[in-house]
1. Have a look at I, II and say which one yields 3.5 for distance in nm of label points 7 Å out along Cα→Cβ at positions 53 and 125, as calculated.
2. Rank structures I, II by mean count of other Cβ atoms within 10 Å over residues 5-12 and report only the one at the top, that is, the highest.
3. Computing distance in nm of label points 7 Å out along Cα→Cβ at positions 77 and 109 gives 0.8 for which of I, II?
4. With FRET efficiency 1/(1 + (r/R0)^6) of positions 37 and 133 (r between Cβ atoms, R0 = 41 Å, to 0.05) derived from the coordinates and found to be 0.95, which of I, II does the value describe?
5. If helix-only ellipticity at 222 nm (-39500 (n - 2.57) for each DSSP H run of 4 or more, over all residues; to 500) is computed to be -27500, which of I, II is the source?
6. Taking mean count of other Cβ atoms within 10 Å over residues 13-20 from the coordinates of each of I, II, which one would give 20.4?
7. Kindly point out which one of I, II the value 27, 18, 15 was derived from, the read-out being semi-axes √(5λ) of the Cα gyration tensor in Å.
Structure I
């Protein structure tokens, strides 16, 4: 039940960030802040790993902008997307714990598929666009397979 509530919290934050973008930026950042305060109080041992993971994701998406995989209509990663990466890193630490009993390959496929669909949904909401949707989604899926591997190693290790 707790993971279900955390999932709803993440999905609400995702929607705030992606659908609201700059219009709801302060609310999105407050949402992220509340998530991290909760984490600090309950599982502070994961904080450094979460921030490192989020920074990696931000750098990767910035590279995706540079190489034309993602288009946010600006040169730099938008602040709402930075907030979303921080929120995903928070959620990811709970996600890998909830699915730790799954075979790693299935967990990685679930993460990669969900993340790729998330970018697709962001495109449908007008938050991001792709020069070539097929190429972009294929690259993102491959990147997220790697990210999922890193996530399971980095975030699970800190929970033990």
Structure II
């Protein structure tokens, strides 16, 4: 689980830096509105791990108070369903799957997969738009995962460059 969280944090930071991403939803990010609540909700064992992680990384250039919080990340790609689908079909290391939570990295498009039977208006109320992508970050080499996400975002941006730039 530690490797899942550490990899997910690195991927979440990469997504946060991307001009092709509207929003990253990962409670471990210091920028997440419920980051403090996420920290307080940790079990004593998990809190010890996070405290040690924060202490060990306090001198890093990228130290901002973010911490590993599991392997699940959701993000909104700039654009809509076409861009989200292009991202998912272009990734090489993230397998398209509704079953999230293995050692391998997986991805899904909730609006078409896990929540596809919910009417669009109801999905919108739940924040599940056509551009929402969910990742389950595995334990592969994190540099490879980041490179894969970045190339897939570039591919998605290429189909409608105007829509994907802020």
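1. Values: I: 2.1; II: 3.5.
Working through the options, I get structure II.
2. II
3. II
4. Only one of I, II returns 0.95 for FRET efficiency 1/(1 + (r/R0)^6) of positions 37 and 133 (r between Cβ atoms, R0 = 41 Å, to 0.05), namely II.
5. Values: I: -27500; II: -13000.
Source structure for this number: I.
6. Answer for the origin of the read-out: I.
7. The structure behind it is II.
Each value in this text was obtained by applying a stated rule to the coordinates, not by laboratory testing. All of these numbers come straight from a predicted model, not from anything done at the bench. Cβ atoms are built from the backbone, for glycine too; each structure is taken alone.
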